Structure I
């Protein structure tokens with residue numbers, strides 16, 4: 001199984017950018033209700049503005065990003081950027097002033113070989129996942145290195161988001177051979193610091209996989225779901241589907257709470273968009289050292305739900321994957337539609353490559369494929 005993990009590991013690096021019946025239906029699926037909701041949202045279109053940025057192409061290394069893998073905030077509102085090639089977490093003030101750098105390249109205490117995910121824990125500590133260097137590392141809220149947990153992970157836990165107390169939510173794959181077929185089980189679950197076993201499971205998908213078809217691996221596991229969570233125990237999970245816009249809400253313990261649905265039209269990708277998307281991900285795989293040919297084939301339609309976040313006013317932001325300009329439907333946590341938001345000044349196919357992170361301290365964004373050739377971190381605000 002070790003050889004299998006080594007083969008799959010480069011595929012995991014591609015990700016830059018989280019069942020059951022619901023107890024309460026917050027939004028009726030009736031077409032008339034959906035039309036009313038869409039109309040209400042259309043009447044309240046608000047703008048998301050870029051108010052500042054961090055990052056330069058050449059100059060002070062504390063402001064040059066190799067590749068942004070994740071962003072977050074500290075408990076006191078400072079900005080955290082996980083830079084994977086730099087093997088460090090960089091801290092800035094809300095105004096963009098460099099404050100601290102956690103970690104560096106290496107295999108010693110507090111050093112990283114391949115940091116893939118980051119989350120802020122309930123007590124303010126910062127958790128960074130690096131399976132190449134032993135698993136989960138923690139830093140104190142002041143940025144000082146605390147240590148590495150004793151938990152043994154066979155596969156990386158990716159796309160970490162904060163949850164109640166010192167737990168976090170992420171996705172992980174497990175592998176098994178059944179009747180001479182490789183069976184993969186993808187899971188979105190909540191984890192603690194003292195065990196690799198999930199505390200709560202929100203979604204699970206098992207499928208057989210042929211080594212020659214990496215598209216199935218990516219779309220059936222790492223890109224299959226997106227989610228948002230907060231430290232009050234709210235969890236929302238949505239399929240990255242081209243066919244349905246549906247979000248299921250849960251308690252931190254995995255009990256269903258609400259279902260949110262909207263009726264929006266599917267949007268097909270242009271031939272040029274499909275070609276650019278395939279080129280982008282295949283090239284990124286090559287640059288990161290993927291073993292063997294990587295032939296990622298994009299879906300012909302865009303995702304209905306791209307990503308989600310929960311802000312400091314307890315509102316759920318749901319990004320529509322159908323729109324080139326980053327566009328959000330904003331709900332309260334009971335599932336009531338509040339308004340629609342569009343990111344001003346960002347449009348065209350390049351808008352599809354923007355990643356936007358929303359938490360209780362603010363809104364941060366960056367492009368996976370920046371037009372000027374180097375990454376910046378953008379600080380956003382609702383108009």
Structure II
């Protein structure tokens with residue numbers, strides 16, 4: 001069940017009635033509060049709802065109000081809502097129009113929304129406003145090149161034209177395409193085509209060929225390049241709109257590889273692990289061992305031997321297209337300072353800081369992230 005973006009509890013202040021021959025009008029003034037995972041605040045003075053009942057026709061309403069509060073990043077903002085609907089039963093479904101000065105919620109001004117209104121026992125009214133999702137199909141898709149066989153999952157809706165943009169998603173250390181399924185589904189529900197794959201040897205649950213003991217940063221870069229070149233051959237893919245998304249180590253790999261792939265339209269990084277070179281400085285004293293265990297995963301000596309010996313921030317900044325980073329303020333595995341430094345290195349980048357989020361976002365923040373991505377991919 002999708003979570004509502006806004007939950008508004010409305011309390012009536014005044015009701016003005018106008019009785020005509022065939023129409024009855026109620027002009028309602030109200031106040032109230034809003035509390036959800038995305039926004040918390042209150043309705044400012046001036047909230048009104050005009051309800052019109054015509055004989056033998058359903059009740060029509062048109063409400064307008066402004067809320068002031070904080071979005072999920074903690075930033076103060078205002079939200080204007082125009083909510084029109086028709087009462088066909090005890091519950092009412094509405095079509096809201098939203099305007100907001102919140103950057104993180106600005107996707108709501110373009111995406112399709114719907115609302116539900118229901119009465120409460122205490123006489124108050126509850127308004128729930130949701131993003132409208134599109135249906136999609138998920139299918140397994142293997143990519144083969146040389147001795148590599150890469151497993152992935154393709155998410156695609158019937159939304160869009162003959163040529164569509166696509167997001168290629170790269171998972172983190174000891175992850176898999178399955179581990180990123182919720183992120184992929186959130187993007188697919190926004191109408192974004194997604195290919196999420198398993199790095200060769202990229203995790204204990206990887207379905208692709210290879211073992212964790214042969215996986216390296218360069219080998220994962222090679223996997224990403226193979227995937228991109230294969231995806232470009234799909235007739236329905238708009239090759240001018242291929243986007244990359246990477247989380248944690250997958251974000252590190254994505255950022256380092258993007259400058260080496262021609263035609264990438266944009267890069268999205270979820271807590272990219274640019275701490276890897278620094279972290280491995282502490283581990284290299286044991287790098288003479290053939291097998292090195294890291295967070296319960298056996299790695300080969302080759303992982304340490306092939307770590308980047310160059311300035312990774314400078315290398316990533318070789319990509320000059322648009323970059324958006326997402327990072328939690330409470331991330332104890334990859335400190336947010338790495339994303340702050342990376343953001344400054346790029347020529348065209350923005351960093352969204354998610355308060356209280358750790359190395360792995362909760363569902364509401366993943367949903368918000370998907371909305372930001374949709375807006376920047378410009379899905380019709």
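Each value in this text was obtained by applying a stated rule to the coordinates, not by laboratory testing. None of the values given here were measured: they were computed from a predicted structure. Cβ atoms are built from the backbone, for glycine too; each structure is taken alone.
From I, II, which structure was FRET efficiency 1/(1 + (r/R0)^6) of positions 118 and 278 (r between Cβ atoms, R0 = 35 Å, to 0.05) = 0.80 calculated on? Don't skip to the end; give the middle numbers.
Values: I: 0.80; II: 0.10.
This figure was derived from I.
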**Message:** If you rank structures I, II by distance in nm of label points 7 Å out along Cα→Cβ at positions 134 and 318, which sits at the top with the largest value?
**Reply:** I
**Asked** Given a computed value of -3500 for helix-only ellipticity at 222 nm (-39500 (n - 2.57) for each DSSP H run of 4 or more, over all residues; to 500), which structure among I, II does it belong to?
**Response** I
**Prompt:** When percent of Cα pairs over 35 Å apart is calculated for each of the structures I, II, which structure yields the highest value?
**Reply:** II
